[in-house]
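Each in structure tokens, the structures are laid out below.
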Structure I
Amino acid sequence: MGMNLANKIMSEHLVEGELVPGKEIALRIDQTLLQDATGTMAMLEFMATGIPRVKVGLAAQYIDHNLLQTDNKNADDHAFLASAAQKYGIYLSKPGNGVSHQVHLERFGIPGMTLLGADSHTPTAAGLGMLSIGAGGLDVALAMAGHPFHLTCPRIWGVKLTGRLQPWVSGKDVILEMLRRHTVKGGVGKIIEYYGPGVATLSATDRATIGNMGAELGATSSIFPSDEQTLAFLKAQGRGDVWREISADPDATYNDHDEIDLSQVEPLIACPSSPDNVKRVADIQGLKVDQVIVGSSVNSSFRDLMTVCRILDGRKVAKGVSFHINPGSRQVLENVVAQGGFIMLLLAGGQVHQPGCLGCIGMGQAPGTNQVSLRTFPRNFPGRSGTKEDRVYLCSPETAAAAGVYGTVTDPRKLSELLPWPGVQNPESYLVDDAGIIVPPEDGSGVEIVTGPNIVPFPEFQALPDQLDLDVILKVGDNISTDAIMPAGNKVLPFRSNIPAISKFVFEQVDPEFAARASSKGDGVIVGGENYGQGSSREHAALAPRYLGIRVKIAKGFARIHRSNLINFGILPLVFKDPADYDRIAQGRRISIRKVRELVQSGATEIPVKVDGQEIVTLLNATERERRELLAGGLLNYVKEESHGGKP
């Protein structure tokens with residue numbers, strides 16, 4: 001029986017456990033990725049380990065999220081990250097050099113290796129045949145310190161691709177088709193592996209787009225084989241020597257199956273306010289558009305941007321439409337300029353911004369009240385744009401450009417009435433300029449860490465007590481995202497290295513009184529529905545509530561990364577044994593869990609919870625290692641105890 005690609009790479013990196021879905025495993029990590037919205041806290045966590053130098057093959061720190069310098073905070077944190085990178089042996093990508101995922105694809109990714117990133121869209125590296133996984137910053141910090149990454153062994157979901165994409169259809173439409181079929185919960189507990197004859201027709205950057213948005217399915221990762229398309233991209237980057245051919249065996253088996261005929265995929269669009277609210281573009285055609293943004297963490301490659309340039313060449317952006325371009329990297333921008341695309345955008349009336357996340361993370365580019373915004377971004381969760389009750393649609397660069405031309409949502413195939421299909425391909429050789437990447441010195445021991453007033457030490461948390469008596473501080477519904485728990489944007493993200501300050505914004509969009517109420521109650525619990533904590537990997541959505549006194553979260557189900565982050569900071573992630581019990585707990589009620597420490601330590605799966613004296617049963621499905629972390633009050637406490645022979 002042959003092996004699939006995901007299991008091949010995992011078996012090469014397996015240091016603990018067996019590749020049995022549902023069982024805990026630990027993987028050796030080759031490369032790590034941090035960005036500045038998560039990396040400042042992760043760097044503080046790495047420093048807390050006392051390790052003098054990173055212990056992975058390559059560690060990269062990107063400054064791509066917090067680019068707006070409205071006061072000293074972001075600039076101070078950039079200086080901190082730059083000095084820490086020099087000291088600890090980390091490559092630094094400077095502000096304006098590009099989005100972590102695009103730059104890592106271009107300059108650092110290697111087929112067959114493992115990449116752990118403190119960003120949920122780390123699986124963009126699927127475009128190079130890497131097993132790339134998003135995680136919380138603390139998990140990445142420990143990987144940088146040489147620890148393996150623990151996770152539940154995922155099921156491998158084989159998606160067979162046949163045929164070839166038709167003109168005006170691209171990789172974005174493929175992943176939107178996956179979301180249309182399977183929803184934001186469809187990939188939970190799975191690695192999505194694409195195989196079949198259709199794979200060879202997709203470029204490395206189209207594959208990267210599909211891998212990036214696999215995160216919106218809730219998948220642990222996505223992966224493509226490393227083949228001739230991969231080699232062509234690496235050669236174009238001047239890195240052909242790192243190529244390795246790796247793919248599934250011809251007789252490989254999968255735990256789950258699906259098949260997509262690429263020739264049948266149509267232009268698709270995700271409507272407000274979820275990536276899985278997918279419709280055919282033709283079905284909502286004619287809707288007036290106010291804003292279009294192309295680029296950021298996905299669909300920001302040369303092919304994506306140059307396709308837009310060709311469509312706009314010799315035309316003007318429709319009256320009343322604000323048309324923005326966010327290049328994925330400085331390299332992408334340089335190559336678009338070299339091909340004459342920049343002048344096409346300017347003459348058409350486009351606004352070209354510096355390479356970075358920008359509007360994707362709520363850093364500017366917020367649409368106006370009731371305005372329709374078409375974006376090639378990966379997410380459109382409510383309010384993520386920075387505008388309350390926003391109307392954000394997710395689409396391909398082709399669909400975005402068509403809206404720019406016509407001023408309405410338009411099937412891009414209608415563009416064939418104006419121009420031939422551009423058919424843009426990635427260059428055979430990119431212009432490469434690594435001036436925006438700072439290589440660390442061989443010895444950084446003499447480097448002094450620069451810390452501004454916004455850098456606050458990592459908070460200390462107490463171990464799990466013998467019993468918990470808690471107030472229900474908040475009750476929420478299904479599919480609560482980490483954006484809803486801990487908002488992004490230019491008002492909040494500058495406090496990412498200051499937990500006391502950022503904690504004041506927890507659940508601000510859902511309940512503005514939450515932080516004050518939680519602080520006044522002492523210890524507390526949050527009750528949620530299905531898929532609680534979907535979306536971003538930001539650990540602040542667990543860390544800040546823990547700082548406010550949240551000791552337990554009870555939900556119908558948790559998103560993978562958020563559940564791990566809860567355990568990392570000593571919050572019990574309990575699941576209703578009977579989902580109907582969700583209706584028995586109201587906000588403001590009092591709950592108690594007796595002998596909780598004994599239950600966690602003994603390996604008990606069922607955790608009885610008393611709600612105003614009446615008992616319901618919750619489940620704690622946790623490994624022995626996760627239980628030890630919970631008992632210690634969090635992962636960092638546990639690691640410190642282990643380093644001292646099990647003593648605090």
Structure II
Amino acid sequence: MTDTMHEEKFEFQTEIKQLLHLLVFSLYTKKDVFVRELVSNASDALDKMRFLNLTSPEAGGKDIPLEIRIEIDDKHKIISITDTGIGMTRAELAQNLGTIARSGSMEFLKQLAEKKQDDDLNLIGQFGVGFYSVFMVASEVRVLSKSYLKDEPAQMWTSTGEGGYTIRDVEMDKRGTRIEIQLKDDTAEFADAARIEGIIKKYSNFVPYPIYVGEKEANQVSALWTKPRSEISDDEYEEFYKFLTNSFEGPATTLHLASDAPLSFKSILFLPKTNLEKLGMGKLEHGPDLYAKKVLIQHNCKDLVPDYLRFVRGVIDSEDITLNVSRETVQDNAVLRRISRHIVKKLLEHMADILAGRRDDYIKFYKEFGRILKEGVATDYDNRQRLAKLLLFNSSSSKDREELITLNEYMDRMQDGQEAIYYLVGSDRSVLDVSPHLEMFRKKNVEVLYLYDPVDDFVLSQIGEFEKKPLKSADQASPDDLKNIKSGKDEEKERKEKKPETLAFESAFDALIARFKDVLGDRVLDVKASERLAESPCILVMPGGGGGPSIQVQKAMSMIDSNFQMAKRVLEVNKDNPLVRNLVSINKNDPSSPLVTECCEQLFENAMLMEGILPDPSKMVPRIQKIMEAASSQVKS
């Protein structure tokens with residue numbers, strides 16, 4: 001076999017070409033990231049080989065030490081990084097080094113292109129494309145690899161990073177991968193053993209295999225999670241997190257757990273600061289790494305934490321899990337399920353402790369991961385109430401949109417006689433503040449939660465009740481729901497001061513109600529006088545004081561199904577509103593007044609518009625112009 005046997009040329013995937021362009025021409029800071037990324041890849045290959053050594057008797061080369069060796073030729077400006085891991089076949093080289101398999105890659109590249117900030121390099125490793133960071137320093141890269149599989153020939157992948165690569169057969173004595181980096185003239189600084197050793201101590205100190213720079217071991221091979229908490233510094237926790245996540249950013253918080261009975265396990269878990277899903281990365285691989293007696297069983301073991309805690313990173317090591325457990329049977333492991341239940345409980349308690357003692361930190365965390373956390377309300381019945389206590393909301397009593405409260409804090413402020421927790425969904429605080437649905441709550445000084453995320457309506461409906469108080473949408477409440485609550489005003493004095501309506505006005509108002517019914521027809525279930533409004537002229541309400549899906553749920557259903565018909569509602573009209581009283585007078589004098597007809601239509605559509613459900617706004621502008629024309633004609637000189 002010769003070096004030129006079976007050589008093939010390939011073109012990079014489009015996304016790879018774009019990534020290489022960004023790395024080489026746009027992102028110049030923190031070039032030392034390439035060492036971290038290549039060492040991390042080597043560590044992954046060694047993890048796989050160690051697992052095969054334990055579980056596959058047919059895997060050869062068990063006498064080969066699992067290690068990483070870095071050699072530096074400062075004269076020719078070449079760095080070589082060699083591991084004795086699982087190795088790659090020709091097909092695996094083409095797949096792993098020529099394409100990006102993970103979904104959302106184009107969005108990832110867009111993020112890099114738009115921001116071009118130092119911290120954007122955090123995403124490289126987390127997104128799984130860290131190998132290509134080598135082209136920030138290399139004029140040419142050669143990857144020589146021999147798979148652990150018998151009869152698979154060794155291969156060499158070569159590229160200058162300018163659009164394509166070649167793969168050809170080579171000779172190698174033993175399995176593993178060797179990456180040879182020909183440094184550019186302006187990056188010759190990395191052809192220095194002391195510099196490389198410093199980078200390893202900074203970023204890769206916790207790689208669980210010896211890393212030799214020349215003949216000197218450069219890293220601390222230690223299972224940090226096996227040490228007592230008292231022996232670990234905050235800096236060590238942060239370094240370990242950065243190693244696990246390929247990030248330059250430290251964690252938001254750390255949870256170190258150890259248990260001896262009834263289960264024996266040790267773990268270090270982290271809550272991140274940044275939610276990569278919010279950056280458009282899509283749903284990333286999740287779950288802590290699973291170890292058995294310090295041996296890695298599975299990276300990102302999603303069975304350790306539920307999907308709504310997928311942002312949690314870390315390590316869990318148990319002596320109760322057998323070393324030969326397969327990845328396919330992990331999810332059926334009873335021990336693992338028990339560990340998972342314990343971990344979930346401790347994580348939720350940890351979040352509650354942060355909320356109670358470091359509220360500002362919790363709010364920052366919640367703004368990043370709150371939407372993911374809410375998913376647990378629908379899927380984790382056992383922990384639903386624990387999760388409910390971790391939710392944050394804006395409210396009608398908050399000074400601005402940034403002030404958030406918990407359900408417990410809402411309950412502490414409930415009025416005497418208040419039987420439910422009320423909420424209202426809307427796009428913004430300014431919209432909810434002027435909602436007619438809030439008028440009867442203001443009159444009684446009843447606080448209403450403001451929900452800006454459409455999913456919140458579903459979340460609260462799933463919770464159902466909190467501390468034995470039902471959660472109810474304000475647009476489905478009726479005045480009877482608040483009848484046992486005294487208002488801040490003297491209601492008896494208010495009733496005495498209010499002049500009773502004359503029989504003539506009542507008759508004229510009834511005639512206006514009949515006019516509304518005639519104009520609106522079957523678009524409404526009914527039109528009647530309102531007992532809930534204090535200021536607004538009219539409001540649309542559910543019949544019988546609520547029940548059925550909320551308006552927000554109906555809006556969502558109509559977006560999914562174009563044939564979905566929203567439920568008809570009752571239009572309530574406020575007889576104390578000045579505009580309504582004017583219409584009463586006009587209609588009394590001219591029962592066929594076209595202005596009254598136009599105003600009936602407009603008030604109905606105004607009510608729909610306030611709730612974001614106006615189906616056809618095309619008639620509104622001409623109608624408003626007609627009303628303005630009629631109004632202006634009454635005052636022109």
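Coordinate-derived values only; no laboratory data. Predicted model only: the values in this text are computed from it and were never measured. Cβ atoms are built from the backbone, for glycine too; each structure is taken alone.
Values for this structure:
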{"read-out": "Which of I, II yields -8000 [helix-only ellipticity at 222 nm (-39500 (n - 2.57) for each DSSP H run of 4 or more, over all residues; to 500), calculated]", "value": "I"}
{"read-out": "Label whose coordinates, when distance in nm of label points 7 Å out along Cα→Cβ at positions 394 and 434 is calculated, return 3.3 (choices I, II)", "value": "I"}
{"read-out": "Structure from which 218 was derived, volume of the Cα convex hull per residue in Å³, options I, II", "value": "II"}
{"read-out": "Top of I, II by distance in nm of label points 7 Å out along Cα→Cβ at positions 170 and 250, largest first", "value": "II"}
{"read-out": "Structure from which 14 was derived, relative contact order in percent (Cα under 8 Å, 6 or more apart), options I, II", "value": "I"}
{"read-out": "Mean count of other Cβ atoms within 10 Å over residues 138-145 - structure with the largest value, from I, II", "value": "I"}
{"read-out": "Highest-scoring label, criterion being FRET efficiency 1/(1 + (r/R0)^6) of positions 450 and 578 (r between Cβ atoms, R0 = 41 Å, to 0.05), among I, II", "value": "II"}
